[in-house]
Every structure is written in structure tokens, then in C-alpha cells.
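K.L.:
Dropping the structures in below, format is C-alpha cells.
Taken together, the values in this text are just the output of simple stated rules run on the coordinates, not laboratory data. All values derive from a computational prediction rather than experimental measurement. Cβ atoms are built from the backbone, for glycine too; each structure is taken alone.
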Structure P
Amino acid sequence: MDHLVGKAIHDWGMIADKDRILVGISGGKDSQTLLHLLFSLQKRAPVKFDIIPVHVDPGFENSFVKELEGYVGTNFYPLRVEHTDYGVRAHSTENRENPCFLCARLRRNRLFEIAKEQGCKKIALGHNKDDIIETLFINIFYSGKIGTMKPRQSFFNGDLDIIRPLAYVEKKEVVLFSKMFGFPEFVNNCPSANMTKRDEIRQMLEKLYKQNKHIKGNIFRAMGNVASDYLLEIEND
């Protein structure tokens, strides 16, 4: 897995000398894997960079925040925890949108604010190769557009970048990695857990992957091999 992460970092110029990188920690296998790999890379990389782990608590009952805070603080760096009501608000009657969409947007915006406060010009998130492919289909099916999450994406005229060092790593590799290192399991207490549009897309894709082992790789390559001359052009009146 190290070589895939290293390749993604190199291909997309994700980390530079003296970077301060905010690392979003959800408590899931992906973000734990990301933190572990960046912590390891920090010790041997030719460039120097700082890691600031941050968890945005969505505010549900029976939170695992204390356990997560203890684990990250003991094994890596002190974890900054932001206590919010974003998840509760997203699932309340005031929200007419998809709960996951609103919660994710609010949490991301808070990460942007914290990054600015901490002098971080980069935010590292644990999205993997499967997440990037699934996002393509979510956008096609539910937003009517072709697009996905890029391994490195700039915001605010280049003042802040989101980087995804696990962009070339498949979910199954993350699962194996987490088992190998015995990562603790923090149970997601979101009411929408395992009932999202992403879960539906994931199940659809898994069926296709079982039929042909080349499909996942072909989809991923296709996102960087767009035949724009063969896409529809909408003419405005």
C-alpha cells in the first residue's frame, strides 16, 4: 500500500516541504489508515511537514469521541475535536435535503475554517479509489453531471487544497491494512449509516466487479481519458 500512496502523492504533488496538513479523522478504517501512513511517511520523507488531526463530531448520542481522542492522542498526535450538531440538524425536520449531503457540507466547511485558523493550506481526507468511482456514479445518477473527487483539488483560488493520498488504494486493501495493524473499531452511530445512496451505488458496482475483474480499473482510467468530442453539447437558446 505504501507504494500506491507514494505514487498518488508524487503524481499529484500532494505534499511539499514545510506543509501544515490538517487530517480529517472520522474514526473509520479509511481515516485511521490515512493517519497511520502519513505518520509513518513523516518520519522518513525527504520533506518536513506537520500533521494536525481533527475530528468533527456530528453530535449524535452515544458518541465514540472520547475513545477516538484517547487512541489518536496516544498513538499519533493530540486530536482536536469539534463538537457540533451538524448530524442532528441534517436529520431534523428543518432539513429538506439529503441528510448526508447537508452533514458532509457542514463538516467540510468547518474543516476549511479550522484549516485557516491553524495555518494549514492542505486538508488530507481518507477517500479511496472505490469512493472516487462511486462519486462519479452518484453525480451521474442524482446530479445529472459527470464529475468526481480529484486526488488533489484546489479551493479559494488555490489558497487551500484537499488531498486524497489513498486515491489509488482500493477499499479491500484498506480493510486488510486495518486488520493487519489491529485498528480499533468505532461504531458509526449515524441514523443513515448503511442506508445511503452511496451504499446503493456500491452494491451495484460490486455486482459488476464480480462479472469482470477489469471493470473497476477501466472506470478509474476512464475518468482521466475523457473523449470530450463524443459528449453531448447543450446549446442555449
Structure Q
Amino acid sequence: MTILALESSGLVASVALVTEEKVLGEYTTNFKKTHSQTLLPMMDVLLQMTEVSLEDIDAIAVSGGPGSFTGLRIGSATAKGLGLALDKPLVSVPTVDAIAYNLFGTQALVCPLMDARRAQTYTGLYSFEGDRMITVLPQRAVGIEEILSEINARGKEVIFLGDGVPVFKKTIEEMITVDHTYAPVHLCMQRAAALGALGLQYYKEGKTVSAGDHKPDYLRLSQAERELAEKRKNQA
């Protein structure tokens, strides 16, 4: 069984081929290019290097949100196009879940932090038991103070990771009352290999969706939608 994983929810662009036995290949960049420029060329290089044909994959795992609205749309459109063309199912993996899966096996709580702007973070809490990841708090958009208060109340060691860490680190250090650390640089951001490994698990559990039915989970309205809602409210 082979999963093609596509990650474009944030600054990182990442593509991976994952089987039950190993990661066949992963191509990840974190540079100032748009995902529309990078995702498909990266996928093509990965397929050529691993000598895997698109027809040989069993499913496509895609970062399902939250994250950058533009990035999610690019990843979703790419996955949907491939799924429709190849008649393959999609596995929509929650973005925050996939980030947490980078730290599989730790005994500490795992708290991904994505910078959601407007003084908010996309976050959740996770732990690991045996070979399973447990969702302690599902992904959500909240203020940093809210998730830190929840962590303090639980009184357990926590590891932070994600692009929100540098944004919120000052607040973390001021508020946190439990033992805490930060993930190292090679594990702190989105990675398609982790997305694919978790997607493989979800695939086995039957958590798939047709390419035609897939849509990202943004968790909140876009800026344009918020402005339109505010305009309508003021006109009422």
C-alpha cells in the first residue's frame, strides 16, 4: 500500500511517498516560493527519483486544514485533480494532527501552534499511547492564552512545535507553569512524511473521501468573508 502525501497548509511545501514499511521519499522546502510554483514540480521529481507511477498509489493524503487559505486551496485542488484523474480516494488529514504526529512516541503532551493571525493560533493537544496518537483536545482556533491556561490546568509536561512558536514564545514563557520544551528544527514544522504515515492509518480505518467530495476545513471565515459579514451587519 502506497500513499502520496501533499502538504501545503503553511509556509512549508512538502510531498512524500509512504508505505506500511517505509518512507520511500520526501521532498520538503521552506522558502519564499508559492505552493503553486513548487508542489507539482516537487511531486514530479519525487516520483521520478523513486520510480513510482501515479497509477501505483492507493490513495492521496492531503493536509485538510486549518492553515493558509491559499495554501489549503492549492493542496486541495491538486489532490482533487489527481484523485479524479486516477480514480483514487483522498484522505483528508487535519493539519494540526499531522504536525503533532511528528513527535510520535513522546511521553509529554504535544501542542502544535500555527500562527492564525489576529492574535489567534490553530492548535490542539495530543498524547501517545502505544502505537496510537490520542487527541486530548481537537484542533481549534483560539487565543494563545486559552490554550496555555488549558495546559497549565493539566499540569503535565508539554512540547510545543509549529510556525506559531516564534510568534507566541514570549507569551508562553510568561504564562507557562509546567515543564516545557520546543521541538528541534527538523521536527517543528509540517512534513508530508508524517502526514502520509497518519493518512495511511486513517486509510486503514476507512476514513477516506472521494475526490469530488473533498473540501478543506478552514476552521474560521476568510478575511473577505469576515469583511462581507461585517458590512452586511452594519447595513442591517
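K.L.:
-0.87, -1.10 is what came out when log10 I(q)/I(0) by the Debye sum over Cα atoms at q = 0.14, 0.16 Å⁻¹ was calculated for one structure; which of P, Q is it?
P.N.:
On the way: P: -1.02, -1.34; Q: -0.87, -1.10.
For log10 I(q)/I(0) by the Debye sum over Cα atoms at q = 0.14, 0.16 Å⁻¹, the value -0.87, -1.10 is produced by structure Q.
K.L.:
Turning to a different aspect of this structure: Suppose distance in nm of label points 7 Å out along Cα→Cβ at positions 19 and 187 works out to 2.6; of P, Q, which structure was it derived from?
P.N.:
Clearly, the read-out refers to Q.
K.L.:
Taking mean projected area of the Cα convex hull in nm², for residues 91-154 alone for each of P, Q, which is largest?
P.N.:
Values: P: 5.5; Q: 4.5.
Result for mean projected area of the Cα convex hull in nm², for residues 91-154 alone over P, Q: largest is P.
K.L.:
Given that distance in nm of label points 7 Å out along Cα→Cβ at positions 83 and 107, derived from a single structure, equals 1.8, which label among P, Q identifies that structure?
P.N.:
Working: P: 1.8; Q: 4.0.
The read-out comes from structure P.
K.L.:
Next question, about the same structure. Consider the structures P, Q: one of them gives 3.8 for distance in nm of label points 7 Å out along Cα→Cβ at positions 51 and 99 as calculated from the coordinates. Say which.
P.N.:
That value comes from structure Q.
K.L.:
For which of the structures P, Q does the calculation of helix-only ellipticity at 222 nm (-39500 (n - 2.57) for each DSSP H run of 4 or more, over all residues; to 500) return -14500? It would help to have the intermediate numbers written out before the result.
P.N.:
Working: P: -14500; Q: -11500.
Answer by label: P.
K.L.:
Comparing distance in nm of label points 7 Å out along Cα→Cβ at positions 43 and 59 across structures P, Q, which is largest?
P.N.:
Result for distance in nm of label points 7 Å out along Cα→Cβ at positions 43 and 59 over P, Q: largest is P.
K.L.:
A follow-up question, please. Could you tell me which structure in P, Q was used to calculate distance in nm of label points 7 Å out along Cα→Cβ at positions 75 and 147 as 3.6?
P.N.:
Label of the originating structure: P.
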